[in-house]
Structure I
Amino acid sequence: MTQNLFFTYGDRWKVLRQNLTPLFSSSKMKNMFYLVDKCAHVFEDMLSNELKTDNVQEVRPLMARFTMDVIGSCAFGIDTNTMARNSETNPFTKIGCLIFSETFYRGFKIAARAIWPALFYGLKMKSFPTEADEFFNKLMMGVFAGRKYKPTNRNDFVDLILNWKEKNYITGDSLQNMKGDDKKVNLEVDDEILVGQCLLFFAAGFETSSTTLQYTLYELAKNPEAQEKVINEIDEYLQRRNNKLVYECITELPYTEACFDEALRLYPVLGVLTREVVEDYTMPCGAVIGKGIRVHIPVYHLHHNPEFFPNPEVFRPERFYGEEKRNVKPFTYMPFGEGPRLCIGKFKLQKVITF
């Protein structure tokens, strides 16, 4: 699991990032959108069936079942069936719960890896359960074999990384090139690196989107006025589009988007971002941060600081709507991170899945 883009660093990260970015072009997302629309109709049927059984439903698992199905279809060409009945026995649902299980020990391990990496690995601790690695290794090796390790005409995530396999290596720029160098780096491509990227995009793709949906719906439930505005905006959109959802909806629902932005402010997916300094850095005040030092950026605290967001505990989508959005100070709102390691799916996959 840790052989992927999110957990790696240095030149290895740079090469992976450059070679993964093509998947997230607007044209690629637009071509996949019909799959998102299809999953949305399945979700509608699933919700109707679930409500016949019980009119009280837990929102988080419902959202996770939807986003898992979207990721499986769009990225891997897999029908996960997570929105079918008896989803609790579905292997994808079970492995998703396992990857993101919430226990005190799990929380300690996440903190330990970020703060004391030498201790974490010295004690041979693992960030994720071995079962997750085994499940995805078996799954993706089957998908690769089914495509004979060659890309198809689906143009999905699996096709992209299978293109890497043709040369057995991928090439990209070195981090040193940011200083004007022109050094190229080759990264060997094996099954482990292929499966690692797939596992990341499944886990990060479904969980981040389902959590954001969950909290947005939670806040809208508490704020009927905002909820009414969202409903009216969506109804007007559907009237203009003859009741059809198209890719361009992500630019035509500004208030709805503002609600997601505000939910991400209140409940950022990652409350703390950790970065490691690659060389000595002198700050404007003269202080020096030495090479190898880990810097922890308190995203949650920034988002809840009244100096940047007055009445920070209040859900107020207007902060991100219209002209008021311009008042947000740079680097005080970063649910997707900032800089070169900005979340690769910020403007593309994340919003496609969310809408």
Structure II
Amino acid sequence: MMLVKARAILSSALLFKFDGNPFLFHYSTTAVSTSNLLVNYFINSLGFSKEEAISSSAKVTRNISFKNADLALNFLKQTGFNDTNLKILVSKSPDLLFYDVERTLKPKLQCLSELGLSGPDLVKVLLRDWTLVNRGLDTHIKPLLNRLRNVLGSDENVVKVIKKTSWLISHNNHGTMEANLNLLRSFGCSNDKIKNTVIRNTHLLKISTKKLEKMLHRVEKEVGVSPDSARFLHIVVVLTCCNQKNVETKLGIFKSFGWSDSDTLTMLQKLPCCVGLSEAKIRTALTFLMKELGYESIYIASRPSLLAYSLEKRLIPRYEIWKLVNEKNLIKSSQEFYTVMTWSESKFLEKYVLPVKAELPDLYDLYIKRIGK
């Protein structure tokens, strides 16, 4: 009787030790064995270091089949992945080796290939966002591509957009995309304007419809740009991409330099990306242009590209040469400051540096050194 009782106590202790699962010890042994096989597979088939193999094997959540893994690797190589690509891809998502090639991998990649996304371009997209493989082909990928085709007008444009924003394929909020497109059309934005904007920036397709509507009204009423304007959607994109608090802070910097609301609106209408510049960049540019050169806010607001140019490699070195050449009357037909700043590098050298090389022999070398060429 005592022996039976002792066995019962020992049995209970063992069950408690293994979290109440009498099969846990056997399972753990099997799991360790499989994990070791997986680590060795990554090392031998993909050239992983032991540390990389252990790290990647820990991410695997699917049932392991080494036969399936071989098929997946061969298929991916045929698709265009080289050894380096495969190593990066498997490091990010080792589960992909255990997807069914014929039912999952091949149909989805073939769909993208038929669209026109193949070879190195397809590899780059997949390296950026492999989660598209988790999306249903008929329930997600094909409907999404059809929506994009309707907006962008051609498979070529769809490919162009996906190459820039690979996340778009795995984006799962089709309702927001459709609502945003309908909202833009209701504001009078033509299909061509929407198409051209989305090709440059797909942000409008994923932003919340409520936020987009608020920004559309703001740009029309506060910034004073009509939806008919070519710049309307560009301004909307820039302002929706920026944090509102940061925008207000940057506009406050302009005001601290004496800019009126009219000045800032003029700048936004002409070059809205100015609010995307860093606070330090805005301050240093305004200090140089207004306090050192003496230009007024209205002059800069009407020529906002001056704010975006590099101070060290364009504005300051060109200004010094422009001023020196004009003071010495070395060029008969001198140009206005802003015009000279907008020239290409070759044109500036041709018009302002090379013609005075005889009078100022060191000027060319100093200028080239200054701009870092």
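Brief remarks on what is shown
- When distance in nm of label points 7 Å out along Cα→Cβ at positions 139 and 299 is calculated for each of structures I, II, structure II gives the greatest result.
- Mean count of other Cβ atoms within 10 Å over residues 67-74 - highest-scoring structure of I, II: I
- Computed 21, 13, 10 for semi-axes √(5λ) of the Cα gyration tensor in Å, for residues 219-290 alone - originating structure among I, II: II
- Read-out distance in nm of label points 7 Å out along Cα→Cβ at positions 179 and 203, computed value 2.0, structure in I, II: II
- Here volume of the Cα convex hull per residue in Å³ is compared for structures I, II. The highest value is that of II.
- For -16000 (helix-only ellipticity at 222 nm (-39500 (n - 2.57) for each DSSP H run of 4 or more, over all residues; to 500), calculated) the corresponding structure among I, II: I
- With relative contact order in percent (Cα under 8 Å, 6 or more apart) derived as 8, matching label from I, II: II
Since every read-out is calculated from the coordinates, none of them should be taken as a lab result. Nothing here was measured: the structure is a model prediction, and the numbers come from that model. Cβ atoms are built from the backbone, for glycine too; each structure is taken alone.
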